[in-house]
Structure P
Amino acid sequence: MSQPTPFPAAAATALPGAPQLAYRQGRLHLEDASLDALAREHGTPLFVYSKAAMLAALAAYQLGFAGRDAQICYAMKANSALGVLQVFAQAGCGFDIVSGGELERVLAAGGDVRKVIFSGVGKTRAEMRQALSAGIGCFNVESEGELDVLSEVALTMDQVAPVSIRVNPNVDPKTHPYISTGLKGSKFGVAHEDALRIYRHAASLPGLKVTGIDCHIGSQITEATPYLDAMDRMLDLVGTIETAGISIDHIDFGGGLGINYNQDAPPAADALWQMLLAKLDARGYGGKKLMVEPGRSLIGNAGVCLTEVLYLKPGEQKNFCIIDAAMNDLPRPAMYQAFHAIVPVVPSTGTPQTTYDVVGPVCESGDWIGRDRALAVKAGDCLAVLSAGAYCMSMASNYNTRGRAAELLVDGTKAHVIRRRETAADQMRQEQLVSV
């Protein structure tokens, strides 16, 4: 029979994520806010983000680029909540967008449209017109066909579209295949060996102005070597393009830096960029304007998802801890077999520790949040799913007609509601019955 396991006093130091997350007097806090109290007040599932953690993560990039002509563009697909975008906009960030809807969010959050770069392989003519009308900083173009269409659209508006071309450097980022974007088999970017010809084509089009070069090799990268390899390939190409008479004003090295989900040890952003800048200087390109597109590394460990234990279900082969958060709230485990640490909000010293699969109520076998987790819990307890700031709410759905969770932004002792909980009426608002 399992024995009660006291929760170690040093557990706070073992929590993955931001230092703003810690146990105090037996309760988990994010900054100075008690997560137990927030769950009771706002209900669960509930996403809570730390403003201090977001700004601390951004500060590492700012430190790494100190004294350089650099623009940090938050990759907002990681988390596009208006309250999150507002924090980064007020801190001077630009934004990396991949749709017209994301551009609308940047504008609504008070972002500087001149610091927006528009990425993605499938921009529509309507999105191109929208972005040109708004006056964005640059389009990251990913195919020859897109160059032709963008030039045509710009000419119909009597404009010239600023472009950089995303080049696929064929560098293995050593991450999950679904989030590897820089290999030859990827849908993203143009082939390294075709880049010079495509740059010449771009320079010949009257509706375009070539301003830069872009690459992005993947996401949740935990080693420096892939970045260094990609930089070498990109700088080789910059030299070739400029020798051909086409000026490259900025170099965009993308994003993808990983975070600590489960004993991961990615390099700190400032340390990584010191290595990359040393290489840039050694190659003679230190005077170029730099752009980067961090997403997960700015927001991932700033957020937690709070969830209530509904039932404990013992089984012959597995024990199940059934919670009220599900794959529609936290899709990463179902999509990528991703790991998120799961901890009690108020640790128990009198409940037996048992190994559970932590699963949600959605009617799918793939609806799991954690496998084989040792937890001392009972029905009614609150759990925190950690490192939930990135690619959770931004990928959330209404599957099983489940409303999307509420979101809070914590700033010290204050907790601001930045998204109210979605109701069934909210979901059905755009629907209607057929008239008979």
Structure Q
Amino acid sequence: MTKSIITSLLIIFTTISLYAVEQPESHRDKIDAIFSQWDVPGSPGCAVGIYHNGEIIYQRGYGFANLENQEPIAPESVFYVGSVSKQFTAAAIAVLIDRGDIAPDDDIRTFIPELPEYERPIPVKSLIYHTSGLRDLYALMTIADIDVAGEISTPEFLDVIKRQSDLHFLPGDEHVYSNSGYTLMAILVERVTGKSLREFTRQNIFEPLGMSNTHFHDNRNEMIRNRVLSYQPGEESSFNLSYLWNFEGVGPGGLYTTIADLFLWDQNFYNNRLDQAPHLLDIMHTRGILTNGDTLDYAFGLDFNTYHGLELVGHSGAFMGFRAQYDRIPAHNFSSVILCNLGSINPAGLSRDIIDIYFEELIAEYLHDYTGYFSNPDFGVSCNLIVEDGKLFIKDHSMLEGPLRYSGKDTFTRNGWEIRFIRDDMNIVEGFMLGTARARDVYFVKK
């Protein structure tokens, strides 16, 4: 790795925020308001953790961890985090790469020869980046009429994966999310080290970082202190239990953890304390590259996104009735973690709401790029875009008037309509394309 790349990475992952993230009482009130609908007797809810510059600046539980005994959710409640687990499985692989025990380009059949020999070898890195061509494990189980709630062992998961006589696509050609790859990664760790993923991560990640309430759950009969149960909405404001007691699959999921333990993991991204893997951060933030040369927005169990000009690194999780979101803003040493036990909750949207609160001024400054009067000469209509309360609003157009929701770089949505802004050679907004499924690309020019 060149000196310039290492320097760039250090800048990205050790920057102390130049933007003053404040914690006034009004912020706490706004966060409480976001979660107020679940902060009531008899409702599941969420645990929320907000980290900034090496501190947990906010943590609180909303709703109940167990409706039967009315146990409230607290910061120490232990949640199943779904696919947020993937970054920990990928970290185990990164440790093995750093030690030289495996290499990203190694053929997976070197370690798991039970897999068929396909037209193109499947390298280890393609499992990490979801570019292997292996179809998703849980989709295959549905096809094979295998109930994921049954007592299924790791060899049985492997048996489902290896039944594929061909691949979805050739390894490296496409990026299609697949839990099969991360299941194989858990098996790979065990084949290389002689230790289960649970034991290897305990010894090499969780214990060194002090994450005493985190583990990969590979024993269905084991009791977990402070464990949260999950639910789905029932009829007439009731809730149905959605917890799969028998499930013990690890790799793509399977991690139980807490707000406090995730803080310790979060801080390791700024100052790596895992001495046995000194290059861990460089490895984990290495994005995948397709065979056509395109760079992915996905690294080692980490999604790279932008939100209102802020660079986000994180991952979501959803399984049973659990929902989780972990968003990190490296340039400001700021993170939002939301762990929920109700399947109808969207923690990704709630995380963005939290970011809106703490970065209101920066976001408003970013949104001002899109303000002004815009018109369409074909229909003789115009509208005014303004920033109000930290959000971008359409005014003077009765059918679309209201706040816009950010959906990607230069792109917003409103009531099923997409607004995609167009920039000139000087990177200045000159107009936008308004469209929906049946009427795309109607151009509005900025006056």
Structure R
Amino acid sequence: MSQLLLLSNGHGEDLSGALLGRQLLAQGLTVEALPLVGHGHPYRQAGIPVISRTREFSTGGLGYTSLAGRITELREGQYLDVLRRLLSLRGRRDRLIVAVGDLLPVLAAWLVRRPVVVYLVAYSSHYEGRLRLPWPCGWLLRRRRFRKVWSRDALTASDLSEQLGRPVEFLGNPFVDLVSEAGEPIPCGAAQTLAVLPGSRLPEALRNLELMLQLLARLPSPLQPARALALQAALVGDLDATTLGRIGAPLGWNLEQGRGPDDGNAALVLARGPQRLQLHWGRFAAVLGGSDLVLSMTGTAAEQAVGLGKPVLQLEGPGPQFTPGFAEAQRRLLGPGLSCASGAVGNSAAGSSAVGSSAVGSAEALQAGADLAGDLLDRLADPQRGPAWRRQLAASGAERIGSAGGSQRMAAAIMVLLSTLQPGAR
């Protein structure tokens, strides 16, 4: 039995939980994890044992999807899978449960009947000004068993402290720690760099990249030469080179070997005329850290970009995760650091979730997005407007995301709490 059990429910939540778990392992604690949806790859990569059999589903999460996504979750048996994972918690006697996410891990932690700390990364008062927690989340968080509650930003900490009648603290967000360790950016020899982030969940990430390639082809002509604008894509391993070549070719993008300074150190690129999109696997932090502008169809990665003070251009898609509704909520969450051209950009031509189904973008919306990318890059390059805007973005990122070191601060608080817990305490 471990000293700590980490519960989380989603890719971003698993990432934060794993970063926190890594700090706790360094303190000599025994740590295990239960990802309540998905495979929980970040835990395994951090060397944290996962206590239950896991399975990935096509929607990549649970809850914040379209109606079609919820129907898909039901059809694929995702709710039964979550119930099975919850049942695996029976009889746990961990000293402390760490819940990362929203109502689902909070409820799971309550069922274990052990002391709990909660990091509410999925909720923010920036969405509506006053957070409305789903029932029975607020009731649970008032219980004595929940020893600490941490929020994802300072506004939410203040709001929930008043609502719950107990201290809620903002210690930062662990996912910022990952990109703060980026090191040297990837060399490219260009005046500016655009990071392309299509997401981590297949098949959605594949369709997202198709839409992004269509937008990149419409960038203003002065930005198309590789020396003017370096294009760098941060990709997950499941987006393999063969698949990328297959989806790029009908759109005029051909898979080539990297060559010369215009390609940085990318082994492969997608090339279209003077444009060269460098393809990087396992180098997300370096791609993001060296970017001037971020083209994103992601959740946590966009938050990491805002935390670094990077402007983000959203491209709305068909989902099931990164839908227009999700994108609009993300803009409320992250504030002035996010921009989005008006209009729905794309939909799946076949309405299929199969890998290889094509995504066809609205020409008007894609062109509006490409023009907006040009405007944002011009603003960044302007000697008067650019530096002032970067300072504003950095201040907004500090307010809404926080500084690096969140995982260390949370781990330190957990160590203090553990020193006060009596054996058998609940």
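With respect to distance in nm of label points 7 Å out along Cα→Cβ at positions 258 and 378, the largest value across structures P, Q, R is given by Q. Kindly point out which one of P, Q, R the value 1.3 was derived from, the read-out being distance in nm of label points 7 Å out along Cα→Cβ at positions 50 and 362. Label of the originating structure: Q.
Taking distance in nm of label points 7 Å out along Cα→Cβ at positions 138 and 282 as the measure, the highest value among P, Q, R is held by R. Here semi-axes √(5λ) of the Cα gyration tensor in Å was derived from just one of the structures P, Q, R, and that gives 38, 23, 20; the source is R.
Laboratory data are not the source of any read-out in this text; all were calculated from the coordinates shown. Quick caveat: nothing in here was measured; it's all calculated off a predicted structure. Cβ atoms are built from the backbone, for glycine too; each structure is taken alone.
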